[in-house]
Each structure stands twice: as C-alpha cells, then as structure tokens.
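Input: structures, listed below.
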Structure P
C-alpha cells in the first residue's frame with residue numbers, strides 16, 4: 001500500500017537524495033514536494049484513465065439555461081478531474097455521439113439527463129494503485145530534480161523515468177478491462 005512518505009522517498013532516492021523521515025520534515029526536499037503534491041497528483045490522474053480512480057455519477061441538472069449553443073447545464077462532481085464520457089441510459093462506454101462541452105465546473109449539452117464516467121480526485125495515498133504511485137513518484141522527481149540537485153543530467157533522467165513509468169503503467173492498467181475485439185466486416189473479408 002502506497003503512502004505519501006513512500007512516494008516522496010522513491011522520488012528522492014531515484015535522484016540520489018536522502019530520504020525523509022516524515023512528509024513534514026524541515027528540509028528543502030520536503031518543502032518542494034509538499035508544495036506541488038496536490039497539483040501533481042491531479043496532473044498524473046489526468047494523464048490516464050486509471051482504473052482505481054474511475055467513478056460514475058448521475059449528474060444534477062441545473063435550473064439555469066445556457067445563453068446559446070446548448071439547452072441544458074449539469075453540475076460536475078466536485079472530485080472530477082477528467083471526463084471519460086457521457087451517456088443517457090447506461091451507454092456511457094458505447095455512445096460517443098452525444099455532444100457536450102465542459103466550461104468551468106459545468107457540463108453543457110442538449111441531453112435531458114446525463115450519466116457521467118470520469119476520473120475522480122483521489123487524495124489518500126493508501127488508495128493509489130501501485131503503478132500510479134510509482135508513476136507519481138517519477139513525476140514528482142521530474143518536477144523537483146533540478147531544484148533539488150542543480151543537475152540538468154538528473155533532470156533529464158527523471159523525465160525519461162517518468163515517460164517509462166507512465167507508458168508501462170498505462171499498459172498494465174489497460175489489461176484490467178474486458179478485451180476489445182475487432183469484428184471483421186465485409187470489406188475486410190473481401191480483401192482476403
């Protein structure tokens with residue numbers, strides 16, 4: 001199970017920095033990591049539709065009417081960091097034809113009801129998936145490497161580490177869903 005301290009220490013040790021004893025240590029590293037923690041968690045959550053962070057909601061229709069463009073407005077959940085899709089009756093994963101626009105913390109559409117599939121903000125490190133925690137450590141290292149080490153080489157290495165982590169984590173995370181099969185069509189069969 002991940003912890004904020006464990007994630008910090010993974011990032012620091014990867015940069016060749018000494019680990020922290022608590023996330024609130026009085027140090028340059030703790031100050032840097034604490035100052036960007038919440039923002040970087042949200043950024044990494046937005047980077048991929050992490051299975052552990054996916055949520056579903058039936059949105060509340062607002063009484064306001066849009067000035068133009070759409071007919072209805074819905075309030076997004078307060079923990080929403082990324083929209084994955086909307087639907088009307090359980091077809092969120094299979095109906096990409098519904099049009100909508102996100103403006104501020106509201107969803108504008110012509111639909112009369114909206115089911116939402118989204119990535120939610122996860123604030124407790126103990127709820128993080130192990131691959132997400134490792135990817136988050138890599139992103140924290142990437143963001144703080146130059147500040148903590150003054151080394152462009154280490155900063156570049158942390159950037160490469162992040163790219164490798166996010167790539168690997170996406171592959172593993174994607175394997176946890178039902179496999180998607182492509183059904184051959186007549187045009188494909190005709191090609192022989």
Structure Q
C-alpha cells in the first residue's frame with residue numbers, strides 16, 4: 001500500500017478493537033506503515049491473527065489479541081498481554097461494533113398492510129440491548145481500561161468509530177442508528 005504521506009508513529013502502541021474486521025484492519029495497516037506497534041483486538045482471534053500476519057509480512061509490527069469487548073476481565077487480560085508484548089498503549093481505536101438482525105426491521109415505511117413483516121412494533125428489546133452493548137458499552141468498557149494509563153502518563157489518543165447514521169438515521173436499523181448516536185455523544 002502506498003501512502004500519500006507518512007507520520008512517524010514509531011514510539012506509539014495502538015490498540016484497535018474489532019481489529020480483525022474489514023474497516024479496523026485497514027486502520028491497523030496504516031498505523032503500522034507509519035511505524036506504530038499495533039494490537040488487533042477481536043473476539044474472532046483467527047481473523048485478527050490473519051491481519052496481524054499480513055501486517056508483519058509487510059514489515060510492520062502487529063499482534064492479534066483475543067478479546068471480548070463486552071467483558072471487562074477479557075479487556076484487562078488483553079491489555080496485560082499488549083503491555084507485555086508491545087508496551088503501554090497510547091493510541092486506542094474503539095472499532096468493535098455493528099448491527100444485528102434482532103434490531104432491524106423488514107420494511108422501510110410503516111403502513112397498515114404489513115402482514116408477515118417484522119416492523120418497529122415487533123422488535124425485541126433484547127435485540128436493541130445487544131446492538132447498544134456492542135457499540136456503546138464496548139467503547140465505554142475498553143476506554144475505562146485503557147484510558148487510565150493515558151491519563152496517568154499525561155497523554156494519549158482515543159478514537160471512537162461512529163457512523164453517519166448517528167446524524168441521519170437510516171430506516172430499518174433504528175437500534176444501530178441510536179447506538180451510533182450514543183457513541184458520538186460518549187465521544188463528545
């Protein structure tokens with residue numbers, strides 16, 4: 001990959017949640033190309049491992065760390081593994097998140113004739129809660145664990161990945177849109 005410019009991040013350690021996914025893996029590649037040591041945290045350890053191996057083949061430094069971003073003990077274990085292998089984290093990207101069919105409707109608009117379709121009124125609170133937890137609670141818990149060292153060190157950077165759905169919600173995905181609005185609010 002050819003970058004239009006480079007920034008020297010050789011003294012940085014970056015932790016990226018959702019690091020085995022398409023979008024977050026690209027963040028990892030770019031940071032590594034700029035010299036950062038990258039920890040790809042993901043509940044899917046195999047996906048994170050494949051990306052870390054790609055980054056290493058390209059000359060960067062990366063590790064895969066299995067982590068459930070909804071479990072504080074798992075996050076703390078991941079943090080300890082990163083510190084042991086790469087050093088203290090001073091860059092955090094909260095990219096774990098997503099949607100679920102349980103928080104999604106089948107139709108774009110509410111009308112009287114929507115038989116056999118999942119509407120807003122059929123959405124289950126558990127589905128909404130799952131999407132909120134996956135997006136908001138994960139960012140909150142991971143930030144709690146990693147930001148403490150940043151505050152004590154007197155600096156660091158945290159990026160929370162939201163969505164344009166936070167500002168202009170799309171139909172059919174009310175849980176995701178509201179959750180990403182929560183991520184934006186948490187960030188501010």
Point to revise | Comparison of P, Q - label where relative contact order in percent (Cα under 8 Å, 6 or more apart) is highest | key: P
Study note, to complete from the structure: If mean count of other Cβ atoms within 10 Å over residues 24-31 is calculated for P, Q, the one returning 14.1 is structure P
Check your understanding: Just checking, which of P, Q has the largest value of mean count of other Cβ atoms within 10 Å over residues 16-23?
Key -> Q
Exercise for review: For the read-out Rg and Dmax of the Cα atoms in Å, a value of 18.2, 60 was computed from one structure; give its label from P, Q.
Suggested key: Q
Review point. Hey, Cα extents along the principal axes in Å, for residues 32-119 alone derived from one of P, Q reads 45, 29, 18; which structure?
Key: P
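Since every read-out is calculated from the coordinates, none of them should be taken as a lab result. Please read these numbers as outputs of a predicted model, since none were measured by experiment. Cβ atoms are built from the backbone, for glycine too; each structure is taken alone.
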